[in-house]
Structure formats: C-alpha cells, structure tokens
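Below you'll find the structures, each written out as structure tokens.
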Structure 1
Amino acid sequence: MPLKILIVDDEPNICSTLQGLLEDLGHRAHSCSSGEAALELLSQEYFDLMFLDVRLPGMDGLATLEQIASRKLEVAVIMISAHSDVEIAIRATRLGAFNFLEKPLRAEKVTLEVNNFAERQRLENEMRALRRMAGAAGEMIGESPAMQKLRADIRRAATSDSRVLIFGENGTGKELIAEALHDQSARRDKPFVKVNCAAIPRELIESELFGYERGAFTGAARRRIGLIEEANGGTLFLDEVGDMALETQAKLLRVLQENELTRVGGNQPIRFDVRVITATNKNLHDEIRAGRFREDLFFRLNVIPISAPPLRERTGDVRLLATHFLADLGKNRKPKALTLEAAVMLESHQWPGNVRELRNIVERLMIMSDDDVVQPEHVRAALPGLAGKIESVRSDEPALPTDGLSLREIVENFEKRLLENTFREARGNVSQMARMLRTDRANLHRKLQRYKIK
C-alpha cells in the first residue's frame, strides 16, 4: 500500500524534488519548512514516514525529533543533512531515527530507503497479524453449508473497502470474521484495531475513539490519539456497536460521513482512511423501533451485512470443533480421544452459548475426566441438561484413533464410522438417516457414495 510521507526542509527545491520522486514511486507526500509546522501536522494527521532536515529555522531537526519522542507521535523519521557529522547521526539514532542520509539526496538512495522501510513495515504488520491469529480463541473450523456460505461471503466482502455489519449471537465468532475480512483485504499490512463498545464506559467511549487534547478534561495531562487514528490505513472493528450511547452514535455518524474527526477538547479536524467493520448480537431493527439506535447510522454501517451462523445450524461442525479443541487443549497435557457416542451426544446439544460454550465444555472434559477417552458419562456430567441419551451409536464403540493422523483424516474416519452405524440403525432408509443426523438427503447421498456405504 502507498505510504503517507512528510518532508520537512526549508529549501523549497529539495521539498519539490523529493515530493515528486516519492509521488512517482506511488506514495502520498506532503511538505513543510519548519519543525514547529511538522509537529502541528503530526498532531493532526497520521504519517508513516518523515524526511527531517537537521538544520531548520527556529526549532532544529534534533529538537523536533526529541519532541516527536516525548509526545509519542508515531512516525518513522529519516534525518537528512548537508553535513556529515557522526555525533549528530548517533544522537539522532538514539532519539529513534530510522536512518540518516547526507545531502545532496540521490534518487536511488531515497528509493532504497523508502522501499526498505515499506518492507519492514509490511513484515511488522504481518507479524502482528500472525500473533493475533495465534492468540485467537479459535479458528474458523467447519465444513457445514452455513460455514461454506460464510467463507464465500467473507471472500467477496474482503475485496472492497465497503463497511460490513456482522450479525450474530454471542459466541458465534464475530471477531474472527472481522479479522478474516481484514487479513484477506488489501489493508492486511496495516493495523487492525478492535473496540468493544460494551466494555468501555459511556463517558470514556468518545475519548477512546476520537482521542483528546491536553487539558480536555481532568486527568488529560497530554494529547492522546484515538483508536480511529490508530487504525489509520487499516481496519477499525467496532464490536457490540448496538450498545453505543445515542450521543456517541450521532458523533460517529458525522465522523463516518466526513471521514474526519475532532479530538475531544480540540477544534482541528483530522482526516483519516479507515475501513469500518461493526458487529452486534442485537436485532438493530428492534433497537431502531425502540429509539435506542439511529436509523441513519444503521444505513451507514449496514452496507454489506454478514450473518455469523449459530452452532445449532452448523450440522456436523460440533464434532469437527470438539476434535479440534481436544487437540489444541491437549498440546500441553495428555491428549484425549472422543468416543463416537460422546461426539453424537455433543452434537445433540443446542449450544445456546455457541462455539464459546463448546470450547469451555471441551476444556472441562479435558480437565475433569481422568480417562484417556471422553466417554458418554463424561458428557452427561458436563452437560446435565442434555435432553435424553442418544441411542443411535453403541456405547461399546471404540474411541477414534488420533495418533499420527491429521485433523482431516480423524474427521473423515469419524464421519465414515458414524454413517456406517446410522445406516445400520436406519436399515438403509436414507430419509430416516437424514432425520437422525439432521442433514439434507442430497448431502447424505453424496457422503454415502464417497464412503461406498451400501
């Protein structure tokens, strides 16, 4: 993605030449002639990189660099000077300068430095994305028709910058969907910033979103950029947006309409470039009728609606998820296998807490059962409200083998044995099998043909 670059030099010809070169490279470049002007611009707008001359009228480059560090303004700095001075270069590096270039600036050297910075930024953002994925509570596991549709919706929506509103019950993985939209988009190398609108107190949400100026309120000892500015160039994920106060909704609507914000206590508008993804577990149509959510904001946010399916509608995915969670939770302890009957019992539960509830139950099974195998009685103890015992699979069915097998192979073995057992129980009646397994006949016929079950 193109960088936003600030040039600070009191020589107009250097500013114009460097700006032209950077724009030819596909970046957006701005210039000013003093350290004071640079600090003012940095307080109003986000820049990825800055070329800063050492010798400037008034505040010199090193003093400007010190102010950037003390104010915690996030910008990488390349110092430039007509005089090669090792001491100045060392001091600039200690103050956080990315590099030091000597005038006259050569086009090939500037190009190399900018490309190196862009590559470093790309790798850093990629590492952040990987750490975020590694730290996620789960993955988008599942092969049900509902999950296949969801993946297709994500692929299509990720190619645009249009706003997305994710609907879904608690525990359905709305944050994972938002992360997938970001990671598959052209903004993947830029920040992904999450805001839980329900977790932040109402009196603080505006200062968190928009930032604030020094002295804006008691305790505001210094300027702070908001989460929208933090997400500049990337994606802002507003989780539980239905819990946002009406007053904040009105301000957010104006910010989204104009693509600019004003910090709390400030009067200077700040432009930003952010893709907004929102999520809610509420029915916003009901909230609008009740006067708790603005209809005009809803239309701004609901450009591309995506529904996160509840687990009870994801036929077959409970077994896949349970197997995945057992393997994941068993990394640092003795792994456990899952009997076929125990898996079918898990499948029969309605899972009002969705994937989050399932993971918690699997973790409970891992900890509370001493056996190497999760048996039906373990499931009954973990889910005392489970309605009835599932008789479609024999209790003496051996545990699924897992040693040396991939997740796909484990799942395929499980699925084949389940279908063979259900085929016997239904005496070959495919319609009855479909009712027992809660799946459609066409899908069931394909599975039976694939595993050569007759």
Structure 2
Amino acid sequence: MRKLLFTFMLLLGALAFAQATVSPQGIIVNPKPGDLRVKVWVDKDPGRTGNAVYQIGEKIKISVTVNRAAYVYLFNVNADGTIDLILPNAYDRNNRLSAGEVRTFPPPGARYEYTITGPEGENYVLALASLRPLSMGDVADIRSNRATVRGLGNLSRKLSIVVRPVPNREWASDALRYYVGRRTPPPPTTGTLDVSSNPSGAKVYIDGAYRGRTPLTIGLNPGTHDVELRLPGYQTYRVRVQVRAGQTSRVSPRLVRVVTTGTLSVDSQPSGAEVYVAGAYRGRTPLNISLNEGTYDVELRLPGYQTYRTRVQVRAGQTSRLAPRLQPVVTTGTLEVYSTPSGAEVYVDGAYRGLTPLVLSIDAGSHDVEVRLDGYGVYQTTVNVPAGRSVRVDARLATAKATLDLYVNTNARVFLDGYSLGATKNGRLTVKVDPGDRELVLIAAGYHAYVKTIHLAPGSYSRISVQLSRIR
C-alpha cells in the first residue's frame, strides 16, 4: 500500500522560473501560455477552492485532465520537503493523456492507494503538461515513486532545466493546495483576475503596468484595479474591476474595431462608366464612395471603350479623385494599296473600293485583295490588318500575255523574234507570248520561208492563217 506524507511549509515564489510567478492557483505559471491547458484536483475539492482538509489516515484521490493530447507529470510536495511522484509511477508508466481525458490516481482496481500519514500542514499537488515527452531522469525515480530532490526550491531548479528547451507555448502547469490536520485553512489573501478578449492577443495593462496578453489569468491584491486592453486596429477598452480575496473576477470584452474611412471620387470622360472597386460593382460615374483606409484596385467599364484599370490609395478623412479619359476600343485598321503602274482597280473581299493609290479604313482582320489593270495580269494577295495599325500592299503589275493561235497549211517550225516556239502539229500551234511588234518566221522543208512582222496587243487573242508556197 502506497503511503504519502503530504504536509510542508511553502515559501511562495520558491518554484518560480522562466520569469514566472507563484500563486496558490499555480506553482509554475508559463509566462507566455499557449492553448495547452492542464487542470488538477483532489477528490474532496473538485471545485478547486484550495481549502480541502484531509485527516491523517484518510485516503486521497488525485485527478488530472488536459485539453490537448499531452504528456503529464504529477508531483506531491510534502511539508517535510519530500516529493512524491504520482505520474508516471512504478505501477503506471503511461503518462500520455488524450485531449479531454480525465485520469484519477489511484485508478479503479489499482494495486496501490494513497493514504495521508501526516504531519499536519499545508500541501500542494503539482501538474506539468508538455506536448513532447520530458526527460525526468534527474528529477524523479519511477521505481521508488519519489523525486530525487528534496524541497520545493530544488524541484523548481530541476524542472526549469527540463522545460527550458521546450517552447513556452508547448507546456503548461497547474497546482492545487489542500490541508492535512485539524486546523482551519487561513483565508486567502489574494484574488484572481481572468482577462480575455475577442479578438485575443490584446495587451493587458493593470493599474498602468503591462501584465501580458489576453487570455490572461493573474493573482491580484483585493481592491479596485484599473484594467486597459490595447490591440492595434481596435479601440482601447478600459474598465475598473473590484477584486475580492479568494474570488475570481472576469473581464471579457468584445473589442470594437477602429474604422477610419476616406472618400473615393470617380468620374470619367465620357461618363456613365461602370465602377468596380476590389472586384465589386459600386455604381456608374460620376460617383463618390466611402471606403476604409487602404489601397484598392479600381476598374471602369463602358461599352465601346477600353477597360480602365488603376490602383488608388484611400486615406482617412481625405478624398482621392479619379477622372480618366476613356479610350475608344479600336476595331479598324488602315489598308494602303499602291500599284506599278498606278490607276489600277482595287477589290477587297470581291468588292470594288477604288483606284491606286488607295488608302482605306477597314475592319481589323484578314482580307483578300485584288489589283486589276487592263493589259496587265491580276495581282492577288491576302493581308491581315491589325486593329489601330496600317498595312501596305505594293502591287507590281506584270504585262498581260497575248495569245497567238497559228494555222499553217503544213507542219512548220515557228520562230518569234528569232526564238523557236516549236512546230505546228497538224498545221496548228497555240502559244502565249509577250505582247508587242514581233517578227514571225515559219520554215518548212520544200516550202518558201514565211517572214512577217505582227502586232500582238497585251491580253489579246490573235488568230493567224498562213499558206506556205512550194519551192519549184
């Protein structure tokens, strides 16, 4: 049967470390608490008043819980300076608790129990929780269920070394006072102030002195205290609180955001443009908009005009003005058509548009262009006209070929300006040749040569019949 000696004389502040403070509510107080919480209590004091009294020979049960999964270490500090290790112990080495789990020691069916053996006095149960396992080899001996140090001060120094590498927000502690013997517990000399805020993280000033950030629980002397909460972007909250010994006073305000606004004045040329601020439609120009201080993306949209975009700084109490001249949406380009020789007809997409040189305003896009001039071959091309830009076409026209259709009474060799065009077949030859005055020569065996100058007009068709005479 496990027995505990649960009495000792406590010097407040002896266990403080890492700039923490000591109070009856918590021997070790994390100076920068996170969201990890641990709570310890005894079976005679589930409400945690700190005034439970046990008589020598009575049994005691100690309970603990955490709000997050964590490793928990429980110590009982006796009046004579001895320190018992409650968790982990020789019978229960599993000290990891799940979130919300409650464990009581000894647990039901355990092979051990805790009995108050005296001497009489004031006692504490200390709980230490950590998100990571702690090395307690230099602090306690699990086999004997005893701390290897004696006295609260020595335990404080040992634990300060253990938790020093652990980030402040990853560990938390709690402690509870109870009494052994017949004496009546002395009345509490301090009260507790519990301060929270929405949103949290506000700086807390008590009687003008900075004490930490919300959420914050702190022990104070009884009396009236001025409390001030400060958080950037929110109005300062002030209240006067009455703190009573042994009681908890709570302050939990919803902070009011400081809203500073300015004016955005928007106009446009032409007016009537839709105004979008940070992507939200706000109306049509001209328009005045009240906005919180800050930087905003502004868009102006008007059919037939390019969308206008800019970024505007709005300052509290001031008017920021925006009055752009909107630019029309360009949907046409320019087509310039020149030809050599000039005076040629221009057709765009099959429609006659005038004579070269010609400058046209035309819809942007792809267009088929033809340039035509009598006596010259047709010039054809496809152009892409970008919006707002100019495209030039230079058509160098080639003289049109003339068609020579030759009929001879026999097969003969045909020459034009001394160049052979081939021979007639079955007395006929049809060819396309350059226009102009040309010398036509026909030669056939047994026939007199035929020589004659002919005029071929550009693009013309000339049918010539020749009757060669025989040599006698």
Structure 3
Amino acid sequence: MKLSNIMCNQKKTLLFFFAFLMLSIFGVAQNDINSPYSGFGVGNLSPRTNTALSSMGGVGYALQNPYYINFKNPASYAAFDSLSFIGELAFNITNHKLKTNTEEYKGTVAQLDYLAIGLPVLKVWRTSVGIMPYSDIGYNIIDKHNNTIFGEVTNKYQGSGGIQLLYWGNAFKLCTGLTLGVNLSYLFGRITTMRFAEYELSNSFNTLTHSFRHIDGMQITAGIQYHTTIKEKHQLGIGAVYENAIKVWSKENLLVLKYYESYSPNGYFDTTKVKIGENALKSTMKMPQSAGIGLSYGYKEKLLLGIDFTWQNWKKFSMTETKNAFKNNLVTAIGIQYVPNVLSSKYYNKINFRAGTRISTGYIILNDNPISEFAVSVGLGLPIRTINTRSSINIMFEYSKLGTIKNNLILQNQFKLSFNFILQEKWYQRRKLE
C-alpha cells in the first residue's frame, strides 16, 4: 500500500513561518546604536546583504546559490531548488568606539538583523519575502559653548528610530544561464529627534524641540544575472541591479516647548508651537536612485570570487531641513570564499571560509570633508549535519572605520559579530510508505 504524506520537516518550516510573522509584527531591530553620523539624512544605511555575503565584503550582484537568499540581486532567487524551502534568521552584536581629538566613548548593542524566506512557485518562477533595516538612527550629542549674552549654552541633540524595508521578490529563468528578478519594497518607520538649548543665565527659558516623523513609501529594485560554465570547471557570472529614485511620504508631529532649569518629563512647560494630528507637517523625502554591477568567478565548488561596484545618486537626496549636504557615493566590494572539499566525509573540509573588504567614498559632507568608510570582514559557513538538508550556521566578524578626527570631526570604529541560521528543507517531497 502506498500513502502520500508531507514530510515531517514541514513542521519546522511552519514554525519558521510563524516566527517570521511574529517578528515582522514587532519589528526587526531596536535601534539603540550611538553613531553621530546617523543624525544626517535617513541614518546609517544597512548593507542589505545576508551574513554569508557580508563576510565577503558585501558582494552579491553576480552571485546566486540554492542554499541561501541573496536579496542584493533579486535575479538570484532563480537558483532556489524546485523542491526546497529556505528560511534565514540573523542577528548581530556591535561594539563601537567614538573618538575625537580629546574624548572617547564606547558602547555595545545587540539587535535582530533580518528575516527572509524563499520558495519555488513554478518551474521558471521563484519567490522570496523578507524584512530588514534600511537605515538605523541613534545618537546623543552634547555641545557646549560660551555666549556673550547668555553665558554658557548647552545644546543637546538626541535621535532614535530608523527605516525598515519589507520586500517581496520574484525571479524568472528566461533561458539557460539568464535570469531576471524584481523586488517590490515597502519602506516604513519612525524617526524621533530631540533638540535642547539650555542657558546658564538663571532667568532664561530653555527650549526643547521634539519631532516624531513617520515615513512610508514604495521602491522597486530590478536585477539581471547571466552565468555560464567553461570546461565544466570554471563558472563565470555577471549581474546588474537598478533601484529607482522615490519620493517617501513624511508626516512630522512637532512640539516646541520652553522650560526652566533642567528638563524633566514631569516638569512644567510653556508650549510655544504644536503641529500634531491633522496639523502635522506633511512633506516628502526624495530618496536616491542607485545602480550596481558585479562579476564572479568560481572554480568547481572550491573557490568563489566576486567584485561589485555600486553608484548612489545621493546628490539628489532632499529632506525638509536638509539640502546640499550630500554627494554621490561609490561603493566597491571584493570577496572570496573557499571550501576545501564539499563532497568530503570530513566535516572540516565542508566548512566555508570567507573574507572580503568594502570601500565607500562617502555621501555625507561635513566641514567640506566626505565621510568615507572602510571595512574588512571574515566569516565561516558551518553545515548542519542532518539528512536531506543543506541548512547551516554562518558567522561573520567585521571591522569598519567611518569618518576622521581631522577638522574637529569624529572617528567611528566599529566591530560587528553577526550570526545567521539558514533552514533549507525539502518542502514538496512525498514519502512512500509500504
């Protein structure tokens, strides 16, 4: 007697779906970072690559793999196995050190990074959905200076929040080696800022400007890839991605308060300006378009090399209170992966060893200086030994340097440790029982 039955592995898949939905509802990340450069524009931008590719410097335009989700190029989803489900869950721990000519500050934060799933739909159609940070904002800055009338003036700047990205992607196999994909993304989030002006003069009013900005908008990312094999050993790939410029809707609730002495939430205030509810300030932010191209080379299943170039048109970015503080940005990423012997019976030989570097010319301009970034990363891909699965745990360590101490600016050194779990299970396979 033959009976058709869905494999018990689907229970794990359904649990992953449930976790995905719950975590999506409550948000991907709690933005508790402390980076003064996140106070400009929409905050510190997320690399938007999975942990495996981040450990290779963030390459991905020309890469595709049936065992992980490369949301950097939606055309890569076409590589998903026709019978398998893929789910990814990642988080990171970040230690940062801020340094000026006279002071230093250290801090550590842990946060959820991203969630993504990938599924086959038809023979030539694959789909993926996920949620991840688009940008993070978190800063607390104090600036003191002397005024000839008011004496010492203390300005405090605080900010938190960020923008999340929820995407739905689809990829299609056009012909042998050629794939096309598109991500439809919804950007949403809240940015909270507080600006204090406190005066040493005892009979002076201090001022608090409190802003809650809600953001939402849609974005489209299109990608294409072509891969070919030469002499059954050498794999060559090329990929390109285009992301359209968009107008993101912004609704800002604004309060301007005056108070005596030190600020306290339970203190007495004199409200001088209120713009909330129906009177909230409505505007648009123009987010930049970007384009990228990448090349890849693989030798059997041992060696993989990739290089990406990304151009971002930040010079066209605009907000209500921010103009002409940005320039176009060029990001170069180079990565390598080595696997001793994927078919070996020894566990060590199946480990993925990864390394990469990333250089960004910078899009923020402060004191006539672009705030550039340099990063190096290493990582491991550790297979999980089970039957009928290519699940894995991936670990990445990255060091990055942002800014400079020159011209009264701030140098931000950051150490990031990232982990992700990839669940890859047979989804449509049927079991035969006698």
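Values in this text are rule-based calculations from the coordinates and carry no lab data. None of the values given here were measured: they were computed from a predicted structure. Cβ atoms are built from the backbone, for glycine too; each structure is taken alone.
For which of 1, 2, 3 does mean count of other Cβ atoms within 10 Å over residues 217-224, calculated from the coordinates, equal 18.4?
3
When Rg/Rh (Cα atoms, Kirkwood Rh) is computed for each of 1, 2, 3, which one produces 1.03?
So the calculation was done on 3.
For distance in nm of label points 7 Å out along Cα→Cβ at positions 201 and 313, which structure out of 1, 2, 3 has the highest calculated value?
3
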